[in-house]
1. To test your reading of the models, identify which of 1, 2 gives 0.85 for FRET efficiency 1/(1 + (r/R0)^6) of positions 133 and 333 (r between Cβ atoms, R0 = 41 Å, to 0.05) when calculated.
2. 1, 2: which one has distance in nm of label points 7 Å out along Cα→Cβ at positions 37 and 205, as calculated, at 3.5?
3. Could you figure out which one of 1, 2 the value 1.01 for Rg/Rh (Cα atoms, Kirkwood Rh) was computed from?
4. Out of 1, 2, which one gives 0.95 for FRET efficiency 1/(1 + (r/R0)^6) of positions 197 and 285 (r between Cβ atoms, R0 = 35 Å, to 0.05) as computed from the coordinates?
5. Looking at structures 1, 2, which one was relative contact order in percent (Cα under 8 Å, 6 or more apart) calculated from, given that it came out as 17?
6. For distance in nm of label points 7 Å out along Cα→Cβ at positions 45 and 141, which of 1, 2 scores largest?
Structure 1
Amino acid sequence: MARLTVVCMPGDGIGPIVLPEALRVLDAVGFEADYVQAEVGWECWRTRGEPLPARTLELLETWRLGLFGAATSKPMDQAESELPPELQGRGLTYYSPSVAIRQAFDLDVAIRPCRSFPGNPLNFIRRAADGSVEEPRVDVVVFRQNTEGLYSGVEWTHPPPQVRAALDTHRRMVRFRYIPSEDMALSCRIFTRPACLRIAEAAFRYADEHGYPSVTCCEKPNIVRETSGMLLAACREVQRAFPHVDLWATNIDTMTMWLTKNPEDYGVIVSGNVFGDILSDAFAGLVGGLGFAPSASIGARCAIFEPTHGSAPKYAGYEVPIVNPVAMILAGAMLLDHVGERERARRIHRAVARVVADARVRTCDMLRLRASPEVLGQGAASTREMTDAVIQAL
């Protein structure tokens, strides 16, 4: 395999803390690559008025692989106030760099694994009929359509006359007939058949290659008939090419009940953008929270790997970092899996599993301690110590 180059985008908050830890693990597992640094996030906005510089897009276009730490987002009025005086009042608009990257490269397949590590004190448990405590093994991978749906950004407050006139042709708009447009906000849930087929095929192919017996389409086609119905129809069409992988269908509201009753029954799940976002965070809560939740955003031209925990800026200024680096480390393992380095990816997973089961090194979230510098004196491991333990386990 040719030597790869990975674009590293630490970003904001704890991003610059956890991303170097993932690189240490990738190096320890024997992955040889070149790393180029790229700017992204709030500091780019505050200094230059662009949270996603053109240079970063150029690097991603060239190398097609990225590791992303995290980016901070703030309300528009606060974003404007933090610009340098010479950039204020020029109509600059802050836009999430994560979303901008997804749309720039059509990263329409989001993959969010939610796997429990035995021995993690944060794992979901339940009481059995005989009164004993059970800890079901959760191994769920959520495939989330990443560029359409309610997150497509097609929305208005006070819709323009031509939009209102088009909507008024629908018979169900009659109940809104007497609502002035200035008192109305609209967000469009847009699904397209090609995107539905791509996310469905990605889910079934993953299930096939990784030994999952089923794919669950989690939507709401009984109520949101057109859009949810399109994704379900796409899953049925794709499933014909994978007859050995069962297709299940469930509604999003039902799933949020069943995921805390029998989460071990589910494997690969495919959903639209918003429902997939909700589900991946819900399942992440069963396996240790966002400190154990990596993700990938994949398109035909580029793939980005990152934790889902956000920038958490209030934890970024500690003299000794205490945040959990596992989600970022697992994002690095996802990158390995994506480029065909599956054995190295499995080694990282086994190393994390060994550290968690051994229970001698735990970050403050695993100990259920309120994050503060004092946790280091209460038995919590620092960010670097957790990474050291994973490297030692390798």
Structure 2
Amino acid sequence: MTPKGFLFSTVEAAIKAPGRKDLALIYSKKEAYIAGTFTTNKIKAAPVKLNIKQIRSGKGQALVVNSGNANACTGKKGIQDAVETAKLVSNGLDIKSSLVYVCSTGVIGTPMPMERVRPKISELTGNLGRSTIQDVAKAIMTTDTFPKIVMKKVKIGSKTGTIAGICKGAGMICPDMATMLCFIMTDSAVEQKTLDKTLSDAVNKTFNTITVDGDRSTNDTVLIMANGMAGNPPITEKSKSYATFKNALYNVMFDLAKLIVKDGEGATKFIEIEIRGARSEADAKKAAFSVANSNLVKTALYGNDANWGRIMTALGYSGIMVKEEKVEIILSGLKIVQKGMGTGKDREANEKLKNREITIIVNLHLGKSSAKVLTCDLTEEYIRVNATYRT
């Protein structure tokens, strides 16, 4: 079901520790249009800096990804290592190095062990086609507990294409963007400018609506390649099939975003927070993230304590207009706050929190705008995972 013309390879380079595949390659048989979005963190990893320059061409053919080392805060040597990696891969594939994009994830501040990476590049390119998209999804994991893959068919005129996406991410998740790597492939033909705009719009509505812990990485990258091998006429914003492609891409990315939140480091609960009745969409989104990023809210949800006062507090310091006497809060279908005061249903609410999926709807009753944010609870396991990340 993977898109036509895409091949995969994975090898073990022992970048962080031996015993697992940690170097992956995604290759398109045909030069593809490419688009991407990158971290807004002022401190960017070496591969991100390289990719931002290369993507101006709008073309790509190969993505090489390593886990275990972020190649961030590694100075000029980090840039040299990223450039060398791209060159080695391009030599092995016999394509221009400008068509190779490099991505890294893992520990920040540690030089890339090129003495272990270099010898494995020829094996990586030589084994092309012997691995699956599932193998690649596993190889790019760090603290993830499961590989994240979503694939959907899309009918474009008389042709049927496929959109396939993989991503990694479980911690350091907060827009814009969430801490993650995401690689999307499609065999549908899409005009480059249309691909770029569609990806950007979809990122804002999916990956930029999730948060696990409020931290933002140096390596966040979303890349999409469209090689056109499905044989459809190139999609533009004016195409009849544009809405179909746009919706399919959104659905793939939204499903991936949900998987990231569900795999939040140490998470036991998936939480959807919706703000209604805000004066503007910006206000609604700001309030939703204020609640979602509150450690006190997240720990209360983990402890099955429907402490709605923490939600009210987070709304109060969100920076938007809030009128206490108008606020209404509904927890998984149960109204726990009305006109800014409790409804006396805390015991029933605590029972609702024993479920693995929870919804919190806050109506501010100040306007007609709304926004949703996806998050998870905060547990002792989150501390354990991150306290031992480098060991």
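Every number in this text was worked out from the coordinates using simple rules, so none of it is lab data. All values reported here derive from a predicted model rather than from experimental measurement. Cβ atoms are built from the backbone, for glycine too; each structure is taken alone.
1. Working: 1: 0.85; 2: 0.60.
Comparing all candidates, it corresponds to 1.
2. Numbers: 1: 3.5; 2: 1.1.
Answer by label: 1.
3. On the way: 1: 0.98; 2: 1.01.
Value 1.01 for Rg/Rh (Cα atoms, Kirkwood Rh) corresponds to 2 out of 1, 2.
4. On the way: 1: 0.70; 2: 0.95.
Traced to structure 2.
5. Details: 1: 22; 2: 17.
Clearly, the read-out refers to 2.
6. On the way: 1: 3.3; 2: 1.8.
Checked 1, 2; max of distance in nm of label points 7 Å out along Cα→Cβ at positions 45 and 141 sits with 1.
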